[in-house]
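Enquirer: What follows is a set of structures to go through.
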Structure P
Amino acid sequence: MDTWLDIVGSVITGGIVILAVMNLNIKMVDNGREKATASISQTDINSSAQVLDHFFYKIGYRVPGDKIAVADSNRIKFYSDIDNDGAVDTLDIFTNTTSWATSTKNPNDRPLFLVLNGGLKVLLSVITQFNLSYYDSSGSIIPPGLLLNPNNKRGVRSIKIFMKTESPDPFYAHESNKQFYQAAEWSKIVKPKNLIF
């Protein structure tokens, strides 16, 4: 009888150990996947940020008149000699609705587009948030409604860019069984030299 108790006890103990190891393995795989996705999100946002940073500093470069055509919270259209060929170019940077990003499971995803000289839309990134804020020479924010007036657009001296991206697929927290997306954010205030007179 003691032998049977030892065998049953060993099977139960072995089963508990196997379940614990399997649970640990599942958590390690989930953590690895979350870290990999977070790293990819961070890389995506960093490459988009470098492109935006490059173009935003060129606002108004070699442009004699108005430098900003449209200044909105999620769109900017400006003039610059982007390729340094002596001709003024127009660059339009804007987001579109979430319905344009149907290839991901994240309902908040939306495309961030770049259009040079009215040409084809170039997809810069898929993001969840893109916000622009405009400041005058004293560092005070210019409310979006005032930016419809060309004189107020001429008063823009710096622009704050905020961008957020999330993983395209959801993760589940095992403890609460809630769904979440890995996120990465980038923010910067750009002071284009050609807007400072």
Structure Q
Amino acid sequence: MSNDIPDELFKRMVLANQYQMLSLLDAQDREFWEQAAEMARQGWPVDNLPGVDLIKSYLKDALTTEDQRFVLDAFHVFELLQDAEKKGMKASEEHAFTKFPGFDGNREGQLLSYARHIRSNEHRFEYVELAGNDLNSHFPVAEMYQRMIVEWERHGRPLYLNQEQFSALLSAQIHPSRRQSQTADGD
């Protein structure tokens, strides 16, 4: 016989306990929270319990470990670009940039939030120069970063860039459809 508490029962116990604590803290709505605690203990459907919609909404946009790795890799790529530029490497592309734009606050909010957390709370990548002052790029950049990271990985995730790798990472900033038109225009 197992002494483990099933996850669903444990979650209900915790939720009932939270409701009970709210009943003690919120005198104005004490009866409401006591009823909620009783509903949780009696096994009412989860969707009928107060606050569950809010909890579920957090899960929809939850940051994954893959998202975290992606943000860290994006910072690493720009760190490498900036280090290479300081060592005298030059961009061959006209519109290439080495300052980190951040992430789009409207479409890449979770990534932006994590990037801000890394710099402000963990004090990592504080030395990476930013294109703006708040890490909000104001335009989607995740797809571009993904191309740059793939290129970095193609070269074995080097810790330092040579001129070829530097140029390849900067070239990856340009969307493939634009690269083809640039080649056709140059003919």
Structure R
Amino acid sequence: MNAYPLWIWIAIAAVVILVIVGLIAVGARRSRSAALRQRFGTEYDVAVRRAGNRTAGEEDLARRAEEVRHFDIHPLAAGERDGYRREWRAIETRFVDRPATAVVEAEELINSVMRARGYPIADFEKDAALLSVEHPRVVEHYRAGHRALEANGTGTASTEDLRQAMLHFRALFEDLVGSGSADVERPIARDEERLH
């Protein structure tokens, strides 16, 4: 009779351990989901929708982040940033006379900036996925501008659609080019200021 209560206690302990392990697993999953949602913003919902379920979408986002970790993504130097800004202003000026050409040039300039920052440029969907890791808040601008270009290729984009594409590309461009606060030259200047 003494053995029977011992087996009951062992079974209860095993069930309690399984429940605790299950709760830890659920908590870890929720924590991972919350962290990915926080990091990727609306891109989280896009990835989940495209993947068809939350698990597959989260795995895609984690894979993107891991892939980008192996690239040498870096800010632009001040000279590069200034040169790209001059090119952007010239493209915007050409928009008045040749909107479709200007939008194509804007996307090409964005691809040049991405290359200069260390992103590999392959195909559009791959580029957007990789860009979403470091620029999740503006990657939808990249997609919207690209959709307008595709519509223009089929003859279904209006001048307003092209204007909107330029606005989308400008938001992405500004985020990619940045303000220069992360430039390599600036920390050196700050260190020199502290010495005086």
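Computed from the coordinates by the stated procedures, all read-outs in this text should not be read as laboratory data. Because the structure is a prediction, the values reported are computed rather than measured. Cβ atoms are built from the backbone, for glycine too; each structure is taken alone.
Enquirer: Of structures P, Q, R, which gives -11000 when helix-only ellipticity at 222 nm (-39500 (n - 2.57) for each DSSP H run of 4 or more, over all residues; to 500) is computed from the coordinates?
Expert: Structure P accounts for this read-out.
Enquirer: OK, next. Could you figure out which one of P, Q, R the value 17.6, 60 for Rg and Dmax of the Cα atoms in Å, for residues 22-61 alone was computed from?
Expert: P
Enquirer: Please compute distance in nm of label points 7 Å out along Cα→Cβ at positions 14 and 150 for structures P, Q, R and give me the label with the greatest value.
Expert: Going through P, Q, R one by one, distance in nm of label points 7 Å out along Cα→Cβ at positions 14 and 150 peaks for structure P.
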